[in-house]
Structure I
Amino acid sequence: MKLQVDIGRIKLKNPVMTASGTFGYAREFEDLVDLNRLGAIIVKGLSLEPSKGNPPPRIVETPCGMLNAIGLENVGIEAFEKEKLPFLRGVSSPVLVNVYGKTVSEYAELAARIEDIEGIAGIEVNISCPNVKAGGVAFGVDPESAREVIRAVRKRTTRPLMVKLSPNVTDITEIARSAEDAGADSISLINTITGMAIDIETRRPRLANITGGLSGPAIRPVALRMVWQTAQSVKIPVIGIGGIMTASDALEFLIAGATAVQVGTANFVNPRATIEIIEGMEAFLTERKISGVTDIIGTLEI
């Protein structure tokens with residue numbers, strides 16, 4: 001069965017990608033998952049310099065999901081190239097690098113650094129980060145800020161650009177169109193929804209950061225709705241993210257208009273979730289005698 005899909009210039013053997021921040025740098029899963037079977041691998045978010053992230057506690061389990069405030073801990077782009085990428089170059093699945101910055105210039109500099117590195121199929125730009133020059137307001141909640149970041153990145157790289165959108169906005173389609181206009185080749189959504197949890201005995205937040213990002217099945221209906229809206233608003237491919245645990249979940253996103261999906265929180269519950277989703281999608285197509293996965297993309301009937 002044909003599971004192949006194209007995300008712009010990136011060709012995937014199937015529509016199942018790993019979500020940044022939930023799969024490490026892939027080597028952590030090599031004994032559990034055949035990395036070569038994945039549609040694509042998106043590594044942990046990278047910054048120009050190494051980051052220790054937020055102090056613990058940084059993760060709290062919630063009903064149907066989890067809150068995290070890791071704070072984008074990572075090894076930095078230099079260590080990634082020297083220590084992590086050599087292993088990834090031996091994997092046949094495309095590798096995308098998720099990047100973030102606190103200023104537009106940081107995003108642009110990261111793009112320029114990546115442009116000269118072999119073995120990277122594309123860049124996922126995380127615009128859910130705070131703009132320190134705008135009082136900490138996230139780049140991704142304002143169409144003009146989003147456009148400014150993507151334009152700056154686009155000028156410094158020829159690599160395919162995927163832009164990861166924040167759901168913490170009034171109208172996500174407006175942000176998506178801004179990213180498309182600025183040069184994005186695809187859109188991925190959604191990132192986590194801001195939430196918090198309180199310990200009633202101590203009357204203190206359960207996360208040291210007070211708030212964190214909610215992920216998992218609890219956010220899937222919200223993610224599905226936003227993917228459906230966005231797929232109707234842009235001409236570039238849309239990648240669905242948010243609480244995808246099974247093949248059925250993934251298929252919902254494809255029917256809603258997503259060309260591919262990313263699997264995140266499920267990796268913590270079941271490290272083989274990505275492979276099981278791929279196998280489940282193939283079984284679905286076979287049982288219904290559907291010739292290819294592209295035949296179901298965007299087929300929602302209203």
Structure II
Amino acid sequence: MILVEDLTYWYAPGTPLAVKALDGVSFSLAEGKFMVLAGGTGSGKTTLAQHLNGLLLPSSGRVQVGGRDTREEAFRRQLWRTVGLLWQYPERQFFEETVYREVAFALRNLGADEEYIRERVAWALRAVGLNPAEVLDLSPFALSGGMRRRVALASVLVYRPRVLVLDEPTAGLDPASREHILGLLKKLQEEEGHTVILITHRMEEAARLADWVVVLSRGRVCLQGTPREVFQNPAALKEAGLHLPFPCRLMHRLREEGLAAGTAVLTLEEAEAELERLRTRGRQH
């Protein structure tokens with residue numbers, strides 16, 4: 001679904017202010033998979049996200065979506081229908097008077113008839129866990145932070161893009177709202193078949209959700225692989241400004257203390273099982 005090959009991008013090229021934001025980035029992602037794009041501030045994550053739906057074009061290299069190059073002008077103009085991009089703090093961009101009008105905005109721009117719009121808006125709101133009958137006529141600004149974030153996601157889902165790219169979608173949310181959003185994204189991938197690219201610096205989210213992880217540092221890919229593979233290189237993660245999830249970090253610490261702890265753990269349950277294995281082995285010896 002997504003193919004990025006040797007992607008390089010310059011801001012303000014040919015000027016004294018030129019900055020190379022991406023430098024030879026390459027990865028691929030199959031349809032229906034969940035990828036985490038991770039990195040510290042200034043690593044190039046948001047710049048890369050803007051290439052995935054044609055907002056930016058490569059200075060060199062290429063980006064393909066569904067087998068077509070984003071440089072194709074006709075394809076690029078329609079690419080937003082395939083790749084839905086949700087910015088960080090998307091609720092700050094709300095401007096309509098009601099939830100219904102906010103979610104319906106894209107379909108109205110496409111010239112869809114009102115009956116179809118009503119059906120799609122109701123579906124999208126239910127998909128993000130909101131009751132249409134309760135929220136349609138409310139101002140989006142009257143909702144809680146978590147509900148506003150879900151309305152923003154519904155406004156992307158309403159036109160059913162095959163790919164969802166989400167830039168820190170849980171930023172600023174309380175733990176309960178964060179868990180709801182993350183669970184929703186995993187459900188959209190597993191049950192609706194969406195390809196999901198989640199931009200985050202939280203490696204706990206990568207451990208729980210991702211099929212594939214790409215780590216950027218200074219505009220370059222410094223690590224990529226499954227979560228278990230990526231977490232075997234804590235030094236490179238630290239260099240990229242990231243931290244191992246606690247269960248994996250604990251196992252690495254135990255190895256540093258001389259215990260034969262397995263480090264390929266992702267969850268607390270796996271860490272508990274590994275600790276029990278070590279305890280049993282200790283009793284036997």
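All of the numbers you see were taken from the coordinates with simple rules; none came from a lab. Computed from a predicted model, the values in this text were never measured in an experiment. Cβ atoms are built from the backbone, for glycine too; each structure is taken alone.
Quick look at the values:
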quantity: Which of I, II yields 0.70 [FRET efficiency 1/(1 + (r/R0)^6) of positions 32 and 232 (r between Cβ atoms, R0 = 30 Å, to 0.05), calculated]; calculated: II
quantity: Computed 73, 52, 32 for Cα extents along the principal axes in Å - originating structure among I, II; calculated: II
quantity: Which of I, II yields 0.30 [FRET efficiency 1/(1 + (r/R0)^6) of positions 224 and 272 (r between Cβ atoms, R0 = 25 Å, to 0.05), calculated]; calculated: II
quantity: Structure (I, II) behind the derived value -8000 of helix-only ellipticity at 222 nm (-39500 (n - 2.57) for each DSSP H run of 4 or more, over all residues; to 500); calculated: I
quantity: FRET efficiency 1/(1 + (r/R0)^6) of positions 192 and 256 (r between Cβ atoms, R0 = 41 Å, to 0.05) from the coordinates reads 1.00; which among I, II; calculated: I
quantity: For 0.95 (FRET efficiency 1/(1 + (r/R0)^6) of positions 64 and 80 (r between Cβ atoms, R0 = 25 Å, to 0.05), calculated) the corresponding structure among I, II; calculated: II
quantity: Structure from which 19.9 was derived, mean count of other Cβ atoms within 10 Å over residues 104-111, options I, II; calculated: I
quantity: Source structure (of I, II) for Cα extents along the principal axes in Å, for residues 48-87 alone, computed value 39, 21, 12; calculated: I
quantity: Structure (I, II) behind the derived value 1.00 of FRET efficiency 1/(1 + (r/R0)^6) of positions 72 and 128 (r between Cβ atoms, R0 = 30 Å, to 0.05); calculated: I
